[in-house]
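Read the figures in this text as sums done on the coordinates, not as results from a lab. Computed from a predicted structure; not experimentally measured. Cβ atoms are built from the backbone, for glycine too; each structure is taken alone.
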Structure 1
Amino acid sequence: MDLRIKDDLALVIGASDGIGRATAAAVAAEGARVTISARSEADLAEAAAALGVDHIAADATEAASVDSLRAAWDARHDQLDILVVAVGGSHRSPFEKLTDADWQANWEFNILATVRVVRAFLTALRKGKAARVVLFGAASARMPYAEQIVSNVHKAGHLALVKTLAAELVADGIRVNAVAPGRTVTRLWRRRSEAMAQQEGTTPDAILARFADDIPLGRFGTAEEIADVAAFLASPRSGYIVGQSVAVDGGIGRGLL
């Protein structure tokens, strides 16, 4: 399917690895003119070279860094057609062990970083060609995972962010949607499975298999499977979808809403 995004200007935040990188690859494969951004200059440069795209290093959890990113973009382009924000993650811990600093850091990572980026690029998006914004939430927003209370709370807030932002920006011709991945094989899960395997005296593969038991498909998703949905939402092909957080979770989310 031709997504009709050839030559669109796209900026993908959090694209040095994992789902963000896979999304940048999917959008670039459709002919969009992609720039990627992430915190690590070294990882970002490697990803940009592999994908054949431009890059600008920035840390979305730092306001000044987001301002610098916007200034760098404005120096290169007058508008923005596609904005993808693949920033966020989970924090695995029982409630009683979480400190105020843990809650604040996860809030910055899962909510405020996205807010900063979208706010910074509103002017460029308003100049775009029926601009599309794709954010990344998580399946845990609708089905909280055990021992992930801090990220469960913030991912649920992400649903409200998407709905409210979409309603406000649609009058400007900007469509906002989100992808809500389930358990996906990424660097986070690889590190988590290695740490848990060491603690339990087993293997990372055994840990991943255990966490796949309650997924109806019986396996973790891949970054590419998530990215394909994100690329669709970033295209005119999804023109009648507004304010949705689309679950791509192998069926793990069993709620009706």
Structure 2
Amino acid sequence: MDLQLNGKTTLITGATAGIGLEIARALALEDANVIITGRDQARLDAAIGNIKASGGKAISGLLVDAATAEGAALIARAAPAVDILVNNLGIYESKQFGEITDADWSHLFDVNVMSGVRLSRTYLPGMLERNWGRIIFISSESGLAIPADMIHYATTKTAQLSVSRGLAQLTRGTNVTVNAVMPGPTRSDGIETFLRSQASDPSAPIKEIEAEFFATARSSSILQRMVEAEEVANLVAYLASPRSSATNGAALRAEGGLVNTIA
């Protein structure tokens, strides 16, 4: 299916690995003009080379910390207008509530929430003026199913759902949409370290540790495996497309049935 993304200028934050990289690849392969951000030049170059090697052509990078106000301003100068904004930048950690400091709370909010708030504030007015645009927040199933050992992370993901829905209401009667995607636990560079930190035997083979994780920590998952980053990217590519014009203000799941509700 042609997603009609040819020539659409797209900005994806935190896209040198994992979900962000696969979103960038999916959109570049649909002939969008893709800009990715990262904080490490070598990783940025590697991501661009990786996407080009798989057939993506119009792909470029910005070396910037998108979690800061200064970084957001630099991005706005480098890319004054975009058609599609994917607020993907995010971090997570496992920490017991009593050990989460004020600094931890502030840091996660700056990275996970404020990065998307600042860029949405930058680009939404232009989208409304041109009467077309897409803003997509990469949230998490943890925004609904709160892990007891990641309350600060989960709170930022719930906040993303609120921001996304609130911004969607500002697009009433236009061809601009704002949506959120909620991946479940997704395979990425850092996930093995996280899984081992949760395991009863951290030295066990990773397949056994993953199986234990879903049997205990995420037992409600129907998929009973890690989500692959490209599976999330497929949903995001559709939402970025003109073909998704009737989907606005939604929180869409790509979490393998982990959230055990229908609403």
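Quick look at the values:
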quantity: Read-out distance in nm of label points 7 Å out along Cα→Cβ at positions 37 and 229, computed value 2.5, structure in 1, 2; calculated: 1
quantity: Test item: FRET efficiency 1/(1 + (r/R0)^6) of positions 61 and 77 (r between Cβ atoms, R0 = 25 Å, to 0.05) calculated as 0.95, pick one of 1, 2; calculated: 2
quantity: When distance in nm of label points 7 Å out along Cα→Cβ at positions 197 and 213 is computed for each of 1, 2, the largest belongs to; calculated: 1
quantity: Among 1, 2, which structure scores highest (criterion: mean count of other Cβ atoms within 10 Å over residues 125-132); calculated: 1
quantity: Answer label among 1, 2 for the case where FRET efficiency 1/(1 + (r/R0)^6) of positions 101 and 133 (r between Cβ atoms, R0 = 30 Å, to 0.05), calculated from the coordinates, equals 0.20; calculated: 2
quantity: Which of 1, 2 yields 1.00 [FRET efficiency 1/(1 + (r/R0)^6) of positions 45 and 69 (r between Cβ atoms, R0 = 30 Å, to 0.05), calculated]; calculated: 1
quantity: If Cα extents along the principal axes in Å, for residues 53-140 alone is computed and equals 48, 27, 23, the structure in 1, 2; calculated: 1
quantity: With Kirkwood radius over Cα pairs in Å, for residues 13-92 alone derived as 12.8, matching label from 1, 2; calculated: 1
